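Presented below are the structures under discussion, each in the form of structure tokens.
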Structure I
């Protein structure tokens with residue numbers, strides 16, 4: 001597996017990690033040529049260049065005993081990011097308390113500066129957290145609302161966030177109103193209308209999911225933020241699946257708050273996330289964990305979670321550089337191409353229904369499907385047990401299907417194998433799908 005030992009040294013990544021073998025240096029050259037080739041093409045055209053993307057796939061080291069099509073929970077780090085993480089873990093461990101007391105804060109500030117630049121916001125508006133759920137709980141529990149104030153959210157929002165607001169309703173008497181988001185809307189305007197008709201004079205806050213984790217449906221966040229601003233309603237955006245999946249800047253959205261996990265589509269180490277708070281809102285937020293040592297208008301008051309592992313955060317820079325070298329728009333179009341590749345083939349299988357809207361504005365790399373008369377859990381289990389293909393079953397009141405999330409190491413050959421497996425489960429093809437060889 002020498003091709004997996006790719007270590008990036010320059011041309012935008014600059015991780016400062018020495019080459020470990022001649023094979024790694026050769027792989028580096030191949031990958032650089034592939035990236036240069038993609039950079040010369042329009043992003044949508046570049047998305048179809050299989051040979052070039054195979055070189056990028058070599059930057060990852062997935063377990064090859066099964067085919068992983070469930071990369072939405074968290075995405076594995078690329079090899080250069082993982083090498084950065086291990087190197088920094090060793091360095092922090094060797095310096096122990098000296099690092100934590102003397103060096104951690106300055107380096108943490110540098111990481112926040114890089115992340116803020118990547119987001120298009122100010123460093124003073126970024127708090128480093130462990131994940132989206134923590135970020136959103138900081139807001140939900142820290143924003144003052146009074147009894148009778150209304151909050152708009154949806155049953156398709158992430159379950160933990162619904163539960164956080166339900167707790168707030170029980171403790172503080174706020175009123176929760178659930179917007180009915182159409183599963184397959186004709187246009188983004190249908191979603192805006194659904195929120196607009198739910199607004200009353202008592203509405204004080206909206207929770208908007210940028211990309212719904214159940215189906216991959218993209219909501220028109222910019223339009224919904226404009227709606228909130230026009231009605232004097234604060235808008236919290238759950239960006240867990242959209243950040244570093246879609247090409248955008250938070251500053252372009254017009255939201256008051258934005259939260260995301262960096263261990264999802266950015267590919268930073270597991271346990272990294274962030275919270276964006278518009279600067280004029282910082283002073284109004286109570287910390288989730290008590291902190292009276294920071295100024296009221298300092299975003300750092302929201303970062304108090306005790307001792308945390310620095311190497312995770314220090315490797316965010318490597319993940320940002322990795323994404324920038326590929327290009328966010330090229331990455332977005334590649335993920336969308338992969339989704340369109342397998343969904344296009346599944347639509348021809350009898351009994352299969354797609355639960356994700358089409359169109360570049362309504363979906364990208366994530367999609368969900370169902371097979372008539374076969375529960376989603378059964379389909380997902382059979383995909384793994386019989387074909388060694390890992391997916392996740394979605395079983396909610398709103399959505400019942402199998403979610404599929406390819407990544408940059410996924411090839412069209414992988415997806416052909418997946419399609420063949422679905423044909424077998426749907427009863428269209430009696431032949432068993434090929435299974436990957438074990439290491």
Structure II
């Protein structure tokens with residue numbers, strides 16, 4: 001006979017501990033956690049020419065696309081997801097992996113009302129071809145404007161209601177809750193590049209406070225579409241190294257010229273420690289620290305003195321009750337933009353002091369590209385694998401040292417090291433800063 005876990009709120013001042021018991025990933029470097037990690041260790045790049053749409057007229061003609069993805073390998077009814085955006089489809093596949101990894105796909109012994117979802121998921125499908133066609137049909141050249149009445153008539157006749165709904169940000173976590181019967185708290189945040197890291201931190205807080213026992217958390221996003229590339233090109237945020245796309249993402253290198261747009265999903269199962277122990281779950285790591293701040297400066301630029309990043313990193317270390325010298329590896333935000341890499345390096349030096357120069361740092365974005373809302377979750381998974389396997393991935397394409405970025409960035413080759421505590425940074429447009437600390441689990 002099965003037994004039910006309910007784990008009521010503890011009448012104690014002791015904070016509930018949060019562990020990771022499942023992981024899943026769909027990325028440009030592979031469709032499993034093991035493949036994503038191994039390909040990073042081998043220094044492979046997921047970057048290449050854009051194939052999703054014709055980008056020949058764009059300043060940036062390349063991206064880091066998910067290749068060969070087949071949703072039917074992860075769900076029995078892929079037709080259910082036919083009108084869903086890439087974000088929801090990537091999320092479903094990564095969630096299936098994480099839940100299966102945690103032994104929770106078909107587990108009637110847990111209380112589903114205490115199993116929630118917290119994602120940092122981006123916008124869904126863009127019906128771009130029809131939108132452009134309809135706009136062109138309704139454009140009034142003599143007035144320099146679109147005939148909105150005609151546009152409405154055509155839109156109501158031809159736009160797909162399901163695809164309209166899929167543009168909403170809450171759709172991906174709603175899909176996961178419905179599909180996997182997760183009846184607990186359900187949230188989504190979209191704080192740009194920090195989104196999935198913030199989701200993980202907030203999901204951990206819900207468990208710590210006794211509001212849930214388990215949370216499926218992470219992120220999913222794809223901005224590899226005409227609107228996305230146009231926007232980042234207008235912001236001059238993307239690399240334009242069209243002659244050598246695989247070498248375009250070069251975090252901390254003096255000649256870096258912008259990030260590479262990526263896509264994908266990363267999902268983790270967070271679980272209250274005693275709940276995990278009672279059901280005999282495999283524990284990969286413990287989420288021990290969460291820091292969150294805002295630069296309160298500019299939408300697209302980090303504060304030049306790194307005040308938000310400094311406070312965020314220090315906050316995560318304080319939350320974990322760890323000195324900076326205990327951190328064995330930092331998975332950096334490391335976007336390959338001039339400002340971010342300089343400010344992040346400064347922030348690490350300010351918080352770590354002399355220990356900064358003895359602490360290895362690398363950027364997964366040098367190989368994966370920037371998965372935007374999904375980036376933090378995939379990078380935290382990489383940090384957990386470092387704890388598990390004892391090998392740190394490199395920062396590839398690092399060739400020319402920048403005097404303002406003078407830390408150990410694990411250039412070009414993976415490096416073995418036993419690591420007990422990993423710091424993962426995510427700093428998003430809007431000035432949102434998130435730092436997470438994951439630690440080797442110890443009873």
Structure III
């Protein structure tokens with residue numbers, strides 16, 4: 001077995017391929033507190049920030065905050081940052097992680113002991129939980145989770161209440177014996193071996209959190225990252241011409257429902273009760289999933305005629321027709337043709353926003369992956385680059401990191417796909 005540290009050029013190449021994934025973050029303080037479905041490498045983000053500080057770029061924007069990787073690294077490097085997150089649930093998760101240098105270890109330890117004690121005293125019930133939660137947790141486990149939940153809801157102080165909301169949210173999947181891995185939809189018919197007791201999981205997470213805060217406390221004392229619960233497709237509260245560096249990863253056009261990915265957590269806290277509640281969350285998101293576009297039939301042609309899509313209009317129309325025809329050959333008849341138009345329309349709006357909010361020396365990096373619904377290839381990086389130019393940016397280039405769609409034996413098509421960084425300059 002090769003020891004990669006003896007071959008730095010190989011080590012660097014391997015890290016580059018991982019930079020579009022969340023894998024290494026699970027070893028890093030604070031980042032590891034919550035495994036987000038669509039995260040990317042904090043180590044790579046830190047490297048970019050350090051390089052661009054030397055180039056005079058110290059004002060960062062992330063229009064798709066997710067679990068807060070860019071915002072967290074900005075606080076670590078004491079540079080200013082704005083983050084935008086339109087998913088209300090993911091916004092709460094990222095915001096809670098940014099409390100790491102606002103709440104003392106002593107306060108966390110004291111308040112967590114009080115919460116556990118109160119949870120042991122509370123009368124609990126499983127009766128009001130929706131069916132999906134009852135399928136994911138045995139009654140005994142759910143009773144303990146309910147106790148933690150209600151003890152948390154009794155807390156009056158906002159920051160500590162939000163922080164413990166996050167801690168409880170972060171342990172839910174580790175206490176369920178069914179298929180609830182962070183990267184998949186809920187699968188009640190599957191089981192897993194390593195399951196934690198809720199009280200033990202809570203205490204374990206608190207120990208991890210306090211250890212991480214202790215490690216990071218000397219790195220930064222100033223909280224300069226501000227996350228806004230706003231949609232990057234429209235008006236946002238970032239000063240015009242402010243940002244000189246954008247680091248982000250938008251949703252991929254791969255039919256993954258980022259709202260559904262949080263169904264377990266939202267159902268547990270009572271924020272959604274049914275599919276309608278899930279749709280209410282979806283309306284905040286970039287339309288990268290066929291479930292989000294079923295009612296777009298009357299709007300899609302107006303989108304294609306919009307000046308926002310002018311540079312790709314002809315190519316887009318060709319792919320639209322191909323997808324519309326191909327779907328008739330498949331049982332599900334998924335609306336990929338509608339999704340593709342809505343996706344690029346939404347991203348064009350984001351570029352339009354960023355054009356207003358960034359300075360003349362701005363440099364942007366979008367971590368992106370291409371797509372091939374029903375085996376019809378969509379050149380995502382090329383089209384996004386063209387849309388950026390249409391919004392006022394001057395140049396773009398694509399840096400491939402790795403191949404995608406190569407390990408799944410049951411994949412429905414064999415179109416080569418790639419993932420990488422789309423660099424855009426103003």
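Values quoted throughout were computed directly from the atomic coordinates according to the rules given, and no laboratory measurement underlies them. Worth saying up front: this structure is predicted, and the values here are computed from it rather than measured. Cβ atoms are built from the backbone, for glycine too; each structure is taken alone.
Descriptive notes on the structure:
- Label whose coordinates, when mean projected area of the Cα convex hull in nm², for residues 197-372 alone is calculated, return 13.0 (choices I, II, III): I
- Test item: distance in nm of label points 7 Å out along Cα→Cβ at positions 205 and 301 calculated as 5.0, pick one of I, II, III: III
- In terms of distance in nm of label points 7 Å out along Cα→Cβ at positions 93 and 381, the structure with the greatest value among I, II, III is I.
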